[in-house]
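Input: structures, listed below.
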Structure 1
Amino acid sequence: MVDPPDGKVPPFTAEAQEHYDNFRALQAQHPSDGPEDRLLTERCLFFGAEGPPMLPEPYNSNYRIVQSPGYVAILVEMNHTARIIPLDNRPHLPSAVPQWTGNSRGHWEGDTLVVETSGFKFNDQSRFGVGYLNGMSDQDLTVVERFTRTGRDTIIYRATVTDPAVYTRPWTIEISMTPREGPILEYACNEGNYGMTGILAGAREDEKKTTK
């Protein structure tokens, strides 16, 4: 965290804090009524490493970045997601088409690739991965990423998160990226998602015990 200077994610706004507290209180009473009550990571829908912002996970935080005429593609090892970023100044998708990774549009500022992303799919669960499970965002979230090559083997990745109804100010993270040898292997998250079936089935069994 490079901004704010204290190295901490800024606090929620009063309205966001109230919404967060109410959601967590309800979740404590109904943690597994359905899959929507579970974390996005448990549902194999979204991990922080997928981004934006691309936040490190405990493992599988590797990327393959490919540039072609008019596009940059980022293949993420975690959850095996590929983000396609057009560079042709096309408009963002309409708000009626939200996506988990939002929709990204890029352009060059000198040697820096700047990527602006909006149109994120809203969910009360944190989209910032296991490192920030008590995070929060809403449909007005925007993220601006900057990829700058600072050496033959180094890219500085900087991402600024802005969500004025949720956070009292924007916040920025910075990560140094270096190359590694070998391919990125496919990541299978709970193949068939058997884990979710077990979580919900276990919750139903617990409910039966409490009603006897």
Structure 2
Amino acid sequence: MNENKVFVSWSGGKDSSLACLRAMKAGCEVSYLLNMLDESGERERAHGTRPFLLQLQAEAMGIPMIQVNASWEMYESEFKAAVRRLKREGIQKGVFGDIDLREHRAWVERVCEELAIEPLLPLWGGDPGALLHEFVTAGFEAIVVATRVNEDWLGRKIDESFISELQECDFHAAGESGEYHSFVINGPLFRRRIRVSETERVRRGDHWFLDIKRGELE
């Protein structure tokens, strides 16, 4: 059994992408992406992205993706069921993009221990600003798709200019508490770029979302 076979807990954003890249560089064989959707299956659970966009990412990466519908109440049980299926495929470890929220790490470690899966957190303890610089200099391209800070950030490219602007904000530069979320359209993990061709700004609760209605691989 290949002990380096892993799945990546995948949101489609910058942190899961950078964690995936770091895991690969450390010798991990990323065999699956695990993506959690809302209970309707119409949106990514955390970022609100349409499922077909995550599937485009998986196709661009050449890595199979498992997408699971779950309410917040059923999230843990559905996540565990999916990981058990992956274990039957020989998966021994899971990669997570958490940076410094201890309650998130505690959940990851508890759930993985119950599943007898080794958790890998390649970004843990990293400086948020330094991680953003690493993301950009690695060649990733991402746009902001959700925010509760500034509606005008929607569609904004995460680049050095955006990072500089974040330094003036009084929150976690990586948006770890949900201040903003991103969608990766290209980078070192991708064989093809995703072109976003139709979007709409939508308000849900206290968040603005960039609803990407159309996109295709270039």
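Nothing in this text is a laboratory measurement; each read-out follows from the coordinates by a stated rule. No experiment lies behind these values; they were computed from the predicted model shown. Cβ atoms are built from the backbone, for glycine too; each structure is taken alone.
FRET efficiency 1/(1 + (r/R0)^6) of positions 11 and 91 (r between Cβ atoms, R0 = 41 Å, to 0.05) was computed and gave 1.00; which structure, 1, 2, did it come from?
On the way: 1: 0.75; 2: 1.00.
The structure behind it is 2.
Of the structures labelled 1, 2, one was used to calculate distance in nm of label points 7 Å out along Cα→Cβ at positions 27 and 155, giving 3.1. Name it. Could the numbers behind the result be given before it?
Values: 1: 3.1; 2: 4.6.
Source structure for this number: 1.
Comparing mean count of other Cβ atoms within 10 Å over residues 19-26 across 1, 2, which structure shows the greatest value?
Working: 1: 12.8; 2: 19.2.
Going through 1, 2 one by one, mean count of other Cβ atoms within 10 Å over residues 19-26 is largest in 2.
As an exercise: distance in nm of label points 7 Å out along Cα→Cβ at positions 75 and 203, calculated from one structure in 1, 2, equals 3.5. Which structure is it?
So the calculation was done on 1.
Can you spot which of 1, 2 the value 16.4, 49 was calculated from, given it is Rg and Dmax of the Cα atoms in Å?
Values: 1: 18.7, 68; 2: 16.4, 49.
It must be structure 2, since only it matches.
If we compute mean count of other Cβ atoms within 10 Å over residues 3-10 for structures 1, 2, which one ends up with the highest value? Provide the component values of the computation, followed by the final result.
Numbers: 1: 11.8; 2: 21.4.
Top value of mean count of other Cβ atoms within 10 Å over residues 3-10, among 1, 2, belongs to structure 2.
For distance in nm of label points 7 Å out along Cα→Cβ at positions 99 and 163, which structure out of 1, 2 has the highest calculated value?
1
Could you figure out which one of 1, 2 the value 3.3 for distance in nm of label points 7 Å out along Cα→Cβ at positions 171 and 195 was computed from? Intermediate values should be presented prior to the final figure.
Numbers: 1: 2.4; 2: 3.3.
Among 1, 2, the structure yielding 3.3 for distance in nm of label points 7 Å out along Cα→Cβ at positions 171 and 195 is 2.
One of 1, 2 was used to compute helix-only ellipticity at 222 nm (-39500 (n - 2.57) for each DSSP H run of 4 or more, over all residues; to 500), and the answer was -9500. Which one was it? Working shown, then result.
Values: 1: -5500; 2: -9500.
The correct label is 2.
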